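Each structure below is given as structure tokens.
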Structure I
Amino acid sequence: MFRGRSLHLIDQKGRISIPPRFREILKAGGDPRLVVTNWEDCLAAYPFMEWQQIEEKMSQLSQVDREIRAFKRFFISGACECSLDSQGRILIPPALREYAGLEKEIILAGQLKYFEVWDKSKLEEELKRAQQNLQALETRVATLGL
């Protein structure tokens, strides 16, 4: 499971280093590839096997529902397979870098089955918003049985 946050730099070519603890999770899953796609002001990076499950579930959804098509257009069509290089880096395509505003300092944030790639300042803003709304979030999580 992906957990924790780590600060990294994105280089001029758009490469980011995946932390060793995240690389170990990928290796343990038997496939070191990631699928990276658009998400809420950031990017979501899924192990290839996890992504295959998402695609299978998405393929079962209605093709005539306009909102589902819009979500698939955003989420699925933005996806790009990224392989780790010999130094444990992946190359983020320009369109995805632009969408998430990745320029220099980035944070990789574990989300259990996947991790997010954030511009550092955007994540700091998001965490402040979450902290200000923490009581409501705790109540909602409690209703889920946690």
Structure II
Amino acid sequence: MRLSTKGRYGVTAMIHLATYFNKGPVSLKDIAQELDYSEAYMEQLFAALKKERLVASQRGAKGGYSLAKDPSDITVGEIIKALEGPIEFSSCVGGTENFKCKKSTHCVTKEVWEQVNDSINNVIDHITLGDLLKKYDTN
């Protein structure tokens, strides 16, 4: 199981955007250049983030993107789920496709996969951009 570049780049871009919180919008070109990412790829990611109301856009010469809410109110989980979809370690733990395993009533590993899935979600749903900014400020 590996997080794709969507999730990794998205979280990194959002941390970068959070450093400008309440300082006005930042252009995608500037974000892409600063992080050495493709501007076209950033456009795709920010379209999804905007759809989930995690970022707001402003048109015009001084336009760009800004966080839609305080960094302390945006979790890593929200960002990853906006870009990647729900975190599902295994389809047998109640994935979006409602997979029904015929062996689930006597499967000895199902509980393990449920605990792993819950643990991952618990971590990413409790770390905010604000938490990460504090670490960023100390480095």
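Please treat every number below as a calculation from the coordinates, not as lab data. Everything numeric here is computed off the predicted structure, so don't read it as measured data. Cβ atoms are built from the backbone, for glycine too; each structure is taken alone.
Of note:
- Answer label among I, II for the case where mean count of other Cβ atoms within 10 Å over residues 39-46, calculated from the coordinates, equals 20.5: I
- Cα Rg over 2.2 N^0.38 Å from the coordinates reads 1.22; which among I, II: II
- When distance in nm of label points 7 Å out along Cα→Cβ at positions 15 and 71 is calculated for each of the structures I, II, the largest result comes from I.
- For helix-only ellipticity at 222 nm (-39500 (n - 2.57) for each DSSP H run of 4 or more, over all residues; to 500) computed as -12500, the structure of I, II it came from: I
- Structure from which 0.25 was derived, FRET efficiency 1/(1 + (r/R0)^6) of positions 63 and 111 (r between Cβ atoms, R0 = 41 Å, to 0.05), options I, II: II
- Structure responsible for 28, with relative contact order in percent (Cα under 8 Å, 6 or more apart) calculated and labels I, II on offer: II
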